[in-house]
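Just so it is clear, none of the values below were taken in a lab; they were calculated from the coordinates. Keep in mind that what you see is a predicted model, and the values were worked out from it rather than measured. Cβ atoms are built from the backbone, for glycine too; each structure is taken alone.
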Structure I
Amino acid sequence: MEMNLSIIIVNYNVTQLLRACLLSVQQYVIDIEYEVIVIDNASTDSSWADLILEFPKVKFLSSQTNYGFAKANNKAIKSANGKYLLILNPDTEFEGFYMKEILDFANSQPDFGCLGVRMHDKEGNFLPESKRSVPDMFNSFEKLFTNFKKNNSKSYYRNDIAETVIDKVDVITGAFLLIKRDVYEKVGGLDETYFMYGEDIDLCYTLLKKGYINYYYGKASILHHKGESTVKNEVYLERFYGAMQIFIDKYYRESKPLQYSFLKAGLKLRHKIEKIKLKQ
């Protein structure tokens with residue numbers, strides 16, 4: 001049988017969440033030929049190695065240095081054999097037998113770029129980053145400085161797309177990102193300039209610019225233990241806002257100077273506000 005799917009998981013100090021993720025994959029991914037590749041990104045907690053015996057079919061890799069999310073994924077993908085790649089966060093869990101259905105859908109779409117699913121947190125709250133627009137001057141202002149969410153609005157978070165439908169979308173999240181391996185390689189994979197955050201937006205935007213179509217698949221859902229694997233400190237803020245700066249430097253500095261100046265000022269201000277909040 002052809003290897004249909006390679007599931008790529010980057011782990012960093014979240015052994016118990018990773019274990020739950022692998023158990024959910026084991027339970028729900030059936031009727032397709034697949035492999036799971038876990039790469040540990042130089043965790044300070046070595047307990048992830050205990051999972052090697054528990055999951056003998058999983059291929060475990062390790063990195064001696066944490067070079068970031070993008071680089072770790074690219075490294076693991078070099079050893080992948082699947083027609084499709086699924087970049088999956090270790091703090092997520094499958095919730096149904098839908099993977100074959102999703103792959104069938106992907107196979108039926110010409111110019112298929114990437115695909116994401118509906119995500120919710122452990123309280124059942126929908127996570128709006130499941131479906132997004134490419135950042136621009138207007139939706140970024142809304143995202144950075146307001147909590148204003150109009151019903152049915154095509155803003156940064158695509159509220160115009162219902163949560164449980166299948167539709168075309170600009171940006172999906174790297175917590176669950178399905179893409180053909182040959183397409184991933186053709187567009188250069190995840191940009192390793194990003195350490196963490198922003199690389200999923202960049203990849204989705206690159207796909208759109210090259211004529212591919214990205215999809216939100218709201219019929220399927222995953223649990224995302226959002227925030228439980230992230231410490232919200234100054235390092236986090238530097239990486240998050242630094243990633244957004246990389247994106248606008250790459251795409252807006254020369255081609256859209258007005259938007260660039262606005263976004264740069266907005267990011268700087270918002271970063272400063274968040275740093276003040278941390279100290280309170």
Structure II
Amino acid sequence: MAYLLANSHILKETEVNLTPFLLNTPDVYKHNIWFGFGGIPLLDENIDILEIELKILGQDLPNLFKNRRELFRLLKRMLNKNRFFRTGLITFQFFIAEEKMEYLVTCKAFEDFDFQINAQGFLIDISEMKLLSHSQNNNSRFGKSTFWKQVGAEFMDNTNPAAVILNEKHVICEGIAANIFMVKENVLYTPSIKTGCYTDVIRAEIIRFANEINIKVVETDDLESKHLLQMDEIFFASEMKGIQWVLGFENRRYVHQYTDRIYAALNQFLKRKTENQK
């Protein structure tokens with residue numbers, strides 16, 4: 001990446017002095033948005049989330065973020081100057097100190113032309129760390145970021161590259177920065193909001209796609225680790241990591257029939273959203 005957006009200005013990476021951002025040991029809030037198909041299809045939905053979560057942190061949206069048309073223009077300009085014409089991630093970083101809040105916007109590119117998917121599958125395991133479902137701060141992305149890093153460190157030397165996270169009631173909540181979905185006999189199960197689960201904009205769309213292709217959706221707060229062994233199919237989903245199909249858990253192996261169908265519907269949806277931005 002050669003260019004980034006710093007407090008409303010597009011600058012070369014080498015021109016940015018990070019010292020003002022890092023003074024007074026600020027808290028850093030990060031938020032990732034997927035771009036592709038020539039646009040940023042979920043920008044509005046993500047700005048809505050940003051506004052809510054910054055308010056939880058006692059902050060208001062920066063003025064640029066309130067002018068969504070201008071924000072979109074500058075983000076597109078940043079992507080074009082970096083020659084990122086396929087897909088990738090835009091990362092907002094807000095440096096929150098006592099006196100004021102500064103922000104940086106950076107981007108990185110993927111080689112994919114579509115929304116990313118891991119179709120090869122991977123094995124999963126259960127994290128020993130528990131999420132507090134009743135903690136509002138812990139259920140924001142800012143509050144969860146440290147927790148996710150700790151779970152990731154737990155599995156650093158593990159042969160299973162993905163973790164299923166439970167809450168204090170031993171109920172399935174999420175993966176690391178990803179929603180979890182499970183299919184059994186044409187029913188799509190996913191943790192309900194009251195479990196404290198991660199909820200990004202992709203979660204609501206996947207639930208909608210499932211209904212459109214006649215898959216019954218059940219949002220529940222009583223999924224336990226034993227239910228993983230009863231499922232036909234499992235996948236994770238998020239803007240940051242895409243669709244991640246699960247190959248197996250312990251001695252159980254899964255298919256990926258519905259994962260592929262939902263992934264295809266998601267790509268079509270993102271393409272349509274991008275066309276409406278032009």
Structure III
Amino acid sequence: MHVFVTGATGFVGLATVCELIAAGHQVTGMARDTAKADGLSKAGAFVHMGDVEDHHSLRAGLAKADAVIHTAFNHDFSKFLQNCENDRQAILAMGEALEGRPMVVTSGLGVLPSGVEINEETPAPRGNDAGPRAASELACEALMEKGANISVMRLPASVHDAGDGGFVPLLIRIARDKGVAAYAGEGTNLWAAVHRRDAARAFRLAVERGEPRRYHLAEDPGIAFRAITETIGKGLGLPVQSLSHEDAAAHFGWFAHFAELDIRATNEQTKALLGWKPDEIGLLADMEAHYFG
């Protein structure tokens with residue numbers, strides 16, 4: 001199978017490219033940066049220079065592919081609303097050119113209701129209940145209603161491995177800057193997590209299956225945020241402190257919403273449909289091994 005991968009030089013995207021090639025697939029990876037494109041070539045992929053905001057380039061990239069995996073997303077939170085809209089438009093542009101070919105689109109477990117059990121059948125919220133990031137899933141649903149072959153891969157708050165530049169390193173920086181590792185209330189709210197290589201394997205299995213589905217990636221039903229905080233405190237040699245929700249808002253700033261996410265996601269359907277289970281090291285052990293060097 002020839003797979004076109006957006007975000008192919010990113011943390012999850014490059015791992016997915018390597019997973020696909022190791023399984024015998026041909027890959028064309030989209031890249032904006034020529035230096036990072038060299039890494040794609042060394043991995044054995046063809047390179048398509050372009051940008052997800054250039055829809056002509058997107059359609060050209062997928063023109064000769066048998067399937068698409070969309071991992072690209074701009075994580076500059078200073079323009080989060082615009083990034084979500086750009087992603088929605090990119091999904092629509094590719095979806096309308098698929099002509100029956102499968103596409104796997106990246107979404108997040110964080111778009112779903114917090115504090116209640118959710119599974120793969122839980123739809124993305126709509127209307128006033130929908131946050132900006134839900135726009136990607138809603139675009140997928142609109143395309144699926146027209147017959148497009150799209151599946152949605154819901155990633156957790158932490159996709160971890162050495163080289164992680166996401167939420168856990170941000171929490172570590174906040175703790176270092178504030179001189180304390182903190183959590184809100186009892187810290188019993190749950191974060192889901194998955195290792196990067198486990199996520200890459202799921203993307204491969206989903207595109208090989210090639211049918212419209214939602215998938216949940218999480219190594220555990222959830223990890224208490226307090227346990228993550230305690231691991232940070234231990235790793236940095238800092239005190240660990242419970243804060244009121246008001247004080248936590250000041251402590252975490254714009255990240256406070258994410259720090260209090262309570263994602264209770266099951267993944268039984270994902271495991272059954274894909275034959276997938278997480279095999280790599282878990283988040284807390286990974287943090288101890290790679291995040292405080």
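Can you spot which of I, II, III the value 0.05 was calculated from, given it is FRET efficiency 1/(1 + (r/R0)^6) of positions 55 and 239 (r between Cβ atoms, R0 = 30 Å, to 0.05)? Traced to structure III. When distance in nm of label points 7 Å out along Cα→Cβ at positions 7 and 215 is calculated for each of structures I, II, III, structure II gives the greatest result.
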